[in-house]
Structure formats: structure tokens, C-alpha cells
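The next part holds the structures, each set out as C-alpha cells.
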Structure I
Amino acid sequence: MIRNSFLRTLTRASLVVLFPFSAADKIFNWKQAIKQAKSGPAPFANAAPELLLAGIAVEAITPICIVTGRRDREAAALLAGFCASTALLYHPFWTHDDLFSKGKSTGREELWEFLKNFGLVGGLMFVALDDRRAGTSSPQQPYDTSIAAGGRRE
């Protein structure tokens, strides 16, 4: 847990900065976003507008929660699920024959996008699994701070 509130906010903002811009891009480039959403697996392609609206809501709302600390763990878990599902549904690098080819490779491009999404999942799970007690003076605090403060362990 990051105890310095400025660094905590900066770290969380850095983790989620791309999502509001992605939501705005989907809104301003709706036709292209629908086309991309329809490129996914068949059951999801049929519900492209509804899924796109849900995705926009997730990308617009969860970063605010994560940065402000309001329902941040729930928001981070939701956003992590969103990133994992978009990686699996829209970046299937394993379906391309050119993954190990020299030069330009669609499979490799999809692999990097897939891995970036799962990198975000890892960072978001740090927020989702954050133990609030670590930075408080609660009697349930899991760390013995008396030693760090110069006290003696008894």
C-alpha cells in the first residue's frame, strides 16, 4: 500500500488514465467502435451496441472511483474483468498463423495488445486486493509499527 496520498493518487491516475479517453473515442467514433465490437465472437457481435454502451460506462466511471478511492476496490475488480475479457475476446493472438513470422505480423500485434491488457489486469488487481488496514492505526493493523517507531517488541 502506498501511504503517501499524493503518490497513491498519482499512481492510480497513471494506471487508469487511458480509459476515459478510450470511452470518449468510442463515443466520438461510434461507427468505428461498433465495427470493432462486431468483430468479436458471434454471441457478442449481435449485442454490439449494448456491450459498447456498457464498456463506455465502465471506462468512464471506474477510473473516477479508483482515483478518488470511492468504491475503488470494486471498481478495480470490474475494470480488471473488463480488460481480461477484451483481451480474450478481441486480441486472440493464438488464431494467427504469422505469430512467429519475420516482419509485420498480425499475430504478434495481437499478442502485444493481449499482454498489455493483462498487465493492466495485474495493476488493477493490486488496487482491488488492497488491504486498507495496512495504512491505518486500527487495532486490527497487520503490521507491528511499534518497532519502526523505536518501540520494543514484548
Structure II
Amino acid sequence: MKTSKRLDQALQKLYTAFHNNTLNPECCKQCAVGNICDGTDSWKHLSNGHGTFQLSYVGRVHQSLGRRFNGYTPLELLNIEAEFLKGCGYTLPLHHKNAKPKNPTDKETLFGGLAAAIAYLCKLEGISNVIDPADLLRKAKAVNPQVEAEV
């Protein structure tokens, strides 16, 4: 199945971050969108809060101008991040009073978020899920045997 360049790059970055333990839902540079945007936090200015669905003034301007960040519009980036956070077990938007996972960097927690983000990325492209989440977890266990003990 042929996929777009933006999807290939996003999947590669997320997959690498997951296996290199550089995926962190509470860090705007290491979350799903932070990794898609090459480890920068510039995307956080597109909304008024982490995990919100509403664009800030800056985000609305970029959206209306048709700007894209690594192939994705500001609204698409916010939705990717929201899916990732929900998949990790967060109640959105991120706030100290809202529910969150006990250990946000646990491989199982991150895997849930990663699977949700990948499913949404594929939905944006109009294709079926290109990565079998079960295969991804098996590979993580093979790379890091401690993951098997945690799962």
C-alpha cells in the first residue's frame, strides 16, 4: 500500500521515539506532535493549552493561510495530539485537576497513545491502519525485555 510522504515521516518519527524512550505525553517537545515536529515546541503556540481542540489566534492565522507543519495543518496537529493523549488515558485538556495515567511514560500507556495517534494519522490519509499495534508491542518487547515483564 502506497502512503504519503507526510504519513511515512510521522510514523517513522513516532516509532523511533517510542523505541528510544523519547515519547512523553507531558512534554511538548516529546509528545506525539512534538516528535512529528522534529522535537520542537513551536507547535504549542497553535492552541491556548495542551490537549485542546481550539486553535489560538496564531493557530487560526496559520490555518487560514493554509500553512502546514511537516505536512499537517494546525488543526490536524491538535487533533493528532488529542488522540495521542486520550489513548494514553488523559482527560482533555491537560490540567492538574483532570484525570491522567499514574505513570505517563510507562510503555503500555505510551503504546495506547501511539496506537490511537497512528489510527488517526491513517484516518487523515483515508487508508486503513498501516501498522498492526500488536506487532509494534512485540518488537518493543524484543528490543527491551523489561517491557515484557511490565506488560
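Coordinate-derived values only; no laboratory data. None of the values given here were measured: they were computed from a predicted structure. Cβ atoms are built from the backbone, for glycine too; each structure is taken alone.
State the single structure among I, II that was used to calculate helix-only ellipticity at 222 nm (-39500 (n - 2.57) for each DSSP H run of 4 or more, over all residues; to 500), giving -16000. Comparing all candidates, it corresponds to II.
Matching task: 1.7 is the computed value of distance in nm of label points 7 Å out along Cα→Cβ at positions 3 and 123. Pick the structure from I, II. Structure II accounts for this read-out. The value 0.15 for FRET efficiency 1/(1 + (r/R0)^6) of positions 99 and 131 (r between Cβ atoms, R0 = 30 Å, to 0.05) was derived from one model only; which of I, II is it? The structure behind it is I. In this comparison of I, II, the computed figure 12, 43, 35, 10, 1 for P(r) over Cα pairs in 10 Å bins from 0, in percent is attributed to II.
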